[in-house]
Structure P
Amino acid sequence: MKDLVHRLPQKRSIVTALPGPKSAAFAERRRAAVPRALSPQLPSCVVDADGGVLVDADGNSFIDFASGIAVTSVGASNGRVADAVAESAHRFLHTSFMISPYESYVAVCERLNELTPGNHERRTILLNSGAEAVENAVKIARSHTGRPAVVVFEHAYHGRTNLTMAMTAKSAPYKSGFGPFASDVYRAPMSYPLHDHLDGKTAARRTITMIEQQVGASNLACVVIEPIQGEGGFIEPAPGFLGAVVDWCRDNGVVFVADEIQSGLCRTGDWFACDREGIVPDLVCTAKAIAGGMPLSAVTGRAEIMDAAGPGGLGGTYGGNPVTCDAALAALDQMAELDLCDRARDIGSIIHEVLDPVAAESGRIAEVRGRGAMIALELTAPDGAPDKAYTSAVQAACRDAGVLILTCGMNGNVIRLLPPLVINEELLREGLGVLTDALTDRA
């Protein structure tokens, strides 16, 4: 994997106790100003970031295996993106596209229309967040079909707005105490090969039977699925599952929506996770990595479906802000020019090379799964039960040693690895070594 040149030294260095004095003072300010629901995992105040590192106010340098939750794929301060933001901001910071349009919005839509799967005519709308993209995909599907129902899946995560909380599976901390939720949302069984031991077609028949019996195709506007689930545990369905669900949707006039917010834009080694099996969704939701860290999301889909809503039916004040659009164009250019799909595949190969032998020997790692730079480890107790405490201990040990990792899964027993796609190999291997030590020392 070719090393890239970065602005900051690409090294791990913990020079103070964590948190250091400046970060400790910052934490006091944070607790006094910010509600407790926002509880950061890193007990530091980040002041700089580049490539594969985060630097805090006390001079500690952490290896970043989180990427701002899969956002900073091109790096947290990519020079091309930063220059595009600065140049754009000096022209104008905002003029709502719904009132006085501008070229960069259209250019981003054109790029996404070209990149998303399929050869059909496409349209794109730009928005602010992943949850907003999912909500608009549902609106568009309902407008197109004239039907109300939405099917989502076990372990799904789609956001924190009222509708997307209904679509999200996990209660605490995302839903508990926040109801009532939007209606006409139904949850179908997901293909989870580690636990259900079903091939893709068998798992799909189970899912389709549930939909037909409990929802009915004539009532169903859309099926919404993450091709590789994110917060639910980086669950990759068995081959053939997605294709069978797509075929059923086509046969029944149901809109198939791929939530590629975390898995899309080179993260899994393809532009979109759907590409691996040749899946062509009707609508694709993107966000996270799309603008290199600036807030932007999109829904891209078949022209006849996207055009179902009438004039004024879709939009928002800030959606497709001109500065974020210019950032997105630069980020998408960097993804192509740096061949981040290929780098993601290389990152995945290195992760498997290092962690597969650890999993084979430990007895505490049920599975190393995922694709590209979207890899997870599902951790268990010696008796095979999910082990959240072990997972949390490993995460804490990595953090204290200077490596930031995330956890996920319905039982909180999955470690997820989301390094920036521009991370250099030496730093990647060093971070994996820290993770290996933490897994071994706490097993």
Structure Q
Amino acid sequence: MSQPEQRRILATAIPGPTSVKLQEQRARELSDGLGVTMPVFVERAGGGIIVDVDGNHIIDLASGIAVTSVGASDPAVVRRISEQAERFTHTCFLVTEYDGFVDVAAALNRLTPGDHRKKTALFTTGAEAVENAIKIARTATGRPAVVVLGHAYHGRTLLTMSMTAKNVPYKQGFGPFAPEVYRVPSPYPYRWPSGPENAAAEALAALKDVVLTQVGATNVAAIVAEPIQGEGGFIVPPPGYLKAVQDFAAEHGIVFVADEIQTGLARTGAMFACDHEGVVPDLITTAKALAGGMPLAAVTGRAELMDAVPPGGLGGTYAGNPVACAAALGALETIERENLVARAAQIEERVLPRLRALAGPGSVVGDARGRGAMLAVELVRPGTTEPAPEIAKAVAAACHAEGVLTLVCGTFGNVIRLLPPLVIPFDLLDEAVGVLESAVRDAS
């Protein structure tokens, strides 16, 4: 099937009548615990457009939460999925092997930061990758404790939910939580109490205090950080902070884990967000963009760490599914062939100045930030830094009504995040940002 026409079309109100009818069926059949951002049902998608069942062409600034970076129907991904599905859909790699699993691992060993000897293990979801990174770090070090940042998001399993900072909706009512998880302040420049210029040094001092005096460095297996915090609000750490954390971890035999599930694979204008800071993590987790929409995740890291777990200690029935591996090889092919790292940087150059121009006296935009095609505006009550989640919700709703899909995030629920497919046509991107600008100005 050819790619949908790359043009915003409002054929009906959003949601349209067919989506509304399907939504009624969903309410009858599905758990209320499953949320929804934009209540439309999708007919097809590709490039920068989502076509719903009512014929609306919606500009996609979400990419399925940073998953479809190469587009929702990338030809290389579709071709490789089709070819693999005709051969076989599953064997379980732990039972009988296939070359796609090994080829994906080899690509990640080549692309991830650092020239040291690396090995990879494949899994299914991002949370599963983070959880296995902790298993590897604990086995390698013989230590129990894990240190994470404020505003962190690492997943919805018991351990990763414990590592996640935000209570509602991710933790409320789901305790008790996993033990030996310790939280340190996130260097959030916009909200750092003594000013953004002090965030790196003071946050680092707080981390060291927790590790050295409260937990004990000899008890810490891993420090886990998102190089740009995602669900927490697209928080870009101040320069030098991540490198200083990496150096401190190395000094004390602590495994430094970079959670690049949302930031990795060209999203931030570098192949990995760590590359912006010259950081070489001991372990790095990937998922989301890795397989162009198919469920696949990975832990890649120093060979001696990855080999610390005895045979049988890692894996899963669906880990590294052959169809997902085929999709990943297609997605990685497109990322490299189309130089989507550079494309993400161009998206930043095109969009971030427009977002920053929205801030100012009387505006609801307190801060505009991000890297590459991972950009955001933080909405506040004008003249203050007080979070305004109700304004963020209204701005998102206004964009949705005009056929532009945006996402809300942030610990305070007040950040509009933009995650367009890296292949989005620039005219569509410009139009979508224009809709967002109008919504923000109306709210201001």
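Worth pointing out:
- Winner on distance in nm of label points 7 Å out along Cα→Cβ at positions 229 and 421 once structures P, Q are ranked, highest first: Q
- Looking across P, Q, the calculation of distance in nm of label points 7 Å out along Cα→Cβ at positions 325 and 405 that yields 3.0 traces back to Q.
Bear in mind these aren't lab numbers, they're just calculated from the coordinates by the rules spelled out. In this text, all values refer to a predicted model and were calculated from it rather than measured experimentally. Cβ atoms are built from the backbone, for glycine too; each structure is taken alone.
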